[in-house]
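Some structures to go through are shown next.
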Structure P
Amino acid sequence: MTDALDRATSVLVLGGTSEIALATVRALRSPALRRVVLAARPSPERDAAVAALTAEGVAGVSAVDFDAAGTTTHDALLAEAFAGGDVDVVLVAFGVLGDQQEFEDDPDLAVEAAQVNYVGGVSVCLRAARLLRAQGHGTLVVLSSVAGERARRSNFVYGSTKAGLDSLASGLADALHGSGAHVLVVRPGFVRTGMTAHLEPAPLSVTAEEVAGAVVAGLRRGSTVVYVPAAMRVVMSGLRHLPRTVFRRLPI
């Protein structure tokens, strides 16, 4: 349960090594925050994330094993996380970017990406929403992307997975209305992280810390959707309505 100042006391991160997720935990840090669960595959990166957050003064940081594609394990994972006490924020932050040309050359790779990004997202979002509804409060934060708003030639497989996840999260926001639980859909543009380090930054690119700041601001406002940066909302409104003959020629 959030404290008297509406600060989160517990956070579950699904995708616990994500740079955006870790930046968000740091942005949520306060004397009220007492439990942070980083769910991710066992790895040196996960161990380093737990150690770093703990060294920075974030209280109650622990790690649990999580495989986004292993949907049969998700019930037990989420049940265990919620059994440890109410969860104020469930942050869905996992995903693979992949390479468009590799997806086209080997469709099996595209299927694997879809299983992680979309099928795994469906699994955890529906289960987390059910648990948040039962406890009567808390927010499911889903890291989507503007890539899901209109398919681009350069990454339409990735964009299609984000489009599906975004639609699911938006529908869940309506389904949870009046329950006390909420959904926040986060739509960043290009984020400069290790995952995108090999790519040329797009216009209006942002950092993980900027996305984290927008998440925290959205939580405090009770928003359903936030764009990062905010100007991206206007940009995407224009791009959605461009004729396809024009859109496909854009260098994006």
Structure Q
Amino acid sequence: MLEITNLHVKLEEEDKAILKGLDLHVEPGTVHAIMGPNGSGKSTLAYVLAGREGYTVTEGSARLEGAELLEMEPEERAAAGLFLAFQYPVEIPGVGNMTFLRTAVNAQRKARGEPEMSSGEFLKAVREKARELKIDAEMLKRPVNVGFSGGEKKRNEILQMAMLEPRMCILDETDSGLDVDAMKLVAQGVNALRDAGRAFLVITHYQRLLDHIHPDVVHIMADGRMVKSGGPELALEVEKNGYADIVGEVQA
């Protein structure tokens, strides 16, 4: 599904190396979690995969189902099946949620050579998805994320994900700033989308999210590389002992 090989990335503004030979393989139908101390490069990885400006790839590759992501424009990556849920979803005043969602869905369908959804088809689909995700229908009538609570913004992104039906979903600290109830609702939305043809990369600082989104593989990232991988028990080890011992093992 996603194959990252020897990825080196620097921050353009500071000419500073952030990713330093990162390797990662994510299989279809699996959930991989990435944990690591601040500054280890977790969010940089998400941004580079999505095509955010301000980063230069100096070496390596990132392939999604065999296609080289790093050669695509951001909208092409989205059409190829990549979705990034942001740590801090942006507000878009003046653009209604329904308009935004329908435009995004049909733009991707058009890019893939599929017929666009009619107004009736879209309305039926979005209402059904919103009901499944426990999203109030009133949210659909409001401008994108304007006046939304942190939990509402995150659930709105999960709704976007459900409508776009991406193949590779990246969640960048989606639990940031959420209370327990909001986090559970977001996790339920993610779990509802898990299937054999879709993979997830969940970037988080905390074990608590992984209590609800059960990962198949947990990776520890430090200094721009994956330094250790294991099962869900690895996240529990981090929760109990922190990162120092794991990073120390690698550096020793």
Structure R
Amino acid sequence: MRFGIAVFPGTWSDRDCAHAVREAGHEAVMLWHKEHDLRAVDCIMLPGGFSYGDYLRAGAVARFAPLMDAVTGFAAEGGLVWGICNGFQILCEAHLLPGALTRNSSLQFRCEPSWLRVEVTDCAFTAGCNPGEVLEIPVSHGEGRFVADPETLETLERERRVALRYVRPDGAAAGDASPNGSMHDIAGILNERRTVLGMMPHPERACERLLGSSDGMRLIRSVAMSVARDGAFAGAGA
């Protein structure tokens, strides 16, 4: 399958994402921020980094990039969109996902392993995982604390749209071990159609044992498995 990987000025995880996708045996198509043509990709990845230098606030400028017009239309028609770290921030700024990402509760940049519990498996991104399974995937961010108003948090929980939650290695509640202090220990959320995922941890940095964990591959392979099973989004090349 074809993963489209967005490249904004200041993006630095695009090549890591491409490496992980290719390691999984799939095609990586780099999509420059000025493009409108998504080139018939099956899933769009918005990688981590500091798009446009994170001026104003993280993801605020990238939200207005020409490419994001195409991404927004793709998502509106049911295409798979996967935002990682800065990509999650961009999705929130573009209102493709609710809530916001703010400064870590420690007020420190955190680059370290994190453990995520798979909360749902009825979406393309986690379909190959087991409910309650714990994945080791690192974080690398200074503004990764997910926040939302009480009504939004209640909706996310009720509709089972929290895809991934920070926990301890044994699956227990993260508590003070949370890397950023996210509300409800949220590490990743889905849109209403379960076709857009935003997550702060970096699965592309956990794609082979040499990196300490290959658990990120579980998510990449889940997407590929889902596309092979259900077929690619028909409007992907629009």
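A short reminder: the numbers here are calculations on the coordinates, not readings from a lab. Since the model is a prediction, treat every value here as computed from it, not as a measurement. Cβ atoms are built from the backbone, for glycine too; each structure is taken alone.
For which of the structures P, Q, R does the calculation of relative contact order in percent (Cα under 8 Å, 6 or more apart) return 22? Present the calculation step by step, with values, prior to reporting the outcome.
Values: P: 18; Q: 28; R: 22.
The read-out was computed on structure R.
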Mean count of other Cβ atoms within 10 Å over residues 12-19 computed as 13.5: which structure among P, Q, R? Q
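Of the structures labelled P, Q, R, one was used to calculate helix-only ellipticity at 222 nm (-39500 (n - 2.57) for each DSSP H run of 4 or more, over all residues; to 500), giving -11000. Name it.
Comparing all candidates, it corresponds to Q.
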Identify the structure, out of P, Q, R, from whose coordinates mean projected area of the Cα convex hull in nm², for residues 44-107 alone was calculated to give 4.3. R
